[in-house]
Structure P
Amino acid sequence: MIGISSCLTGICCRYDGRSNLVEELKRLIDTGQAISFCPEVLGGMPTPRDPAEIVGGSADDVWSGKARVMTVKGEDVTVEFKAGALKALKEAQAQNIHQVILKANSPSCGSAMVYDGTFSGKKIAGAGITASLFRQNGIEVMDEDAFLASITHP
């Protein structure tokens, strides 16, 4: 079983109320090979919601209390992001999931790049809150681009 960010399967749960449908990932759900989850929704955040970024450090810094997740309007949503990540981890462990495909660049799900915390559109190397937690717990994390590359150029 594989875990997939819900937005990648066509569920409109992105911060802006849209999805990032990837047909190949939706097929994995439809054939029972995967489950989907949205850590931000699991953490109690509404859809749509204000954009958020990790501010003052990395996702690991958020877990250690040295950085925060803030919205563009200055609201601290660290508690919600951490709660959602923990719920997603619990679900993944309950389903014996060892690999997840998470939305690139997201402050929750980004696996290689995230926005830099200035809300300027600039990306930096790093992971989102959920991706970081999954890796800390031995779950392989990749984004949709890496997944698509793996099936087109195995």
Structure Q
Amino acid sequence: MKSIIKIAALGALMFLLSFQATAQTSKYKCMLQMSNYIGEGAYIVVSLVNAKGEYEKTLYVMGDDKKWYSSLKEWNKFNAAKKENISAKTGASVTGGDRSITTIEIEDSKINKGYKLRFETAVEDQKYFNADAEMALTKEGMAEKAEGKGYIRYVRLSKI
């Protein structure tokens, strides 16, 4: 009888520890407004970068034809080394003047810790932007729209 109680207590403890180790995430609606450029649809990667500017995680990829991923030069180096499964995080590319609304998940532990969202863009036969738009993962930074420098006019997040 005592061994059954010990096993049950150990099982409950392990369950609580595994639950606590799971990162808490929040979902955000990400609205991206493109500038009025002329050309093919832009491939855009939304990445989580740390305080040193290093890629940590791919949150979303707009553009689902893998043959064009190499045009997103910096992210492609990270993706090739990390070999993330991004199939569930992809959607259509976005053309000039269009708007895209997607949902991304961000770990709550990354907020106010020096992290940023980086929006990297590439358009066939046109200029590449490593950091077309960046947004600080702070409560203040996430409440404001982030202005783009290239194909992106601006990005807004809203918690769902």
* **Origin of the value -9000, where helix-only ellipticity at 222 nm (-39500 (n - 2.57) for each DSSP H run of 4 or more, over all residues; to 500) was derived from one of P, Q** => P
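If volume of the Cα convex hull per residue in Å³ is calculated from each of P, Q, which structure is the one that comes out at 137? The partial results should precede the final answer.
Numbers: P: 102; Q: 137.
Clearly, the read-out refers to Q.
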* Determine which structure produced the value 24.5 for mean count of other Cβ atoms within 10 Å over residues 35-42, calculated from the coordinates; the candidates are P, Q. => P
* Asked: When you work out relative contact order in percent (Cα under 8 Å, 6 or more apart) for each of the structures P, Q, which one comes out largest?
  -> Q
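On distance in nm of label points 7 Å out along Cα→Cβ at positions 27 and 91, which of the structures labelled P, Q is highest?
Working: P: 2.4; Q: 1.3.
The maximum falls on structure P.
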* Given that mean count of other Cβ atoms within 10 Å over residues 99-106, derived from a single structure, equals 23.6, which label among P, Q identifies that structure? -> P
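Read-outs: derived from the displayed coordinates by stated rules, not from any lab. The structure displayed is predicted, hence computed values, not measured ones. Cβ atoms are built from the backbone, for glycine too; each structure is taken alone.
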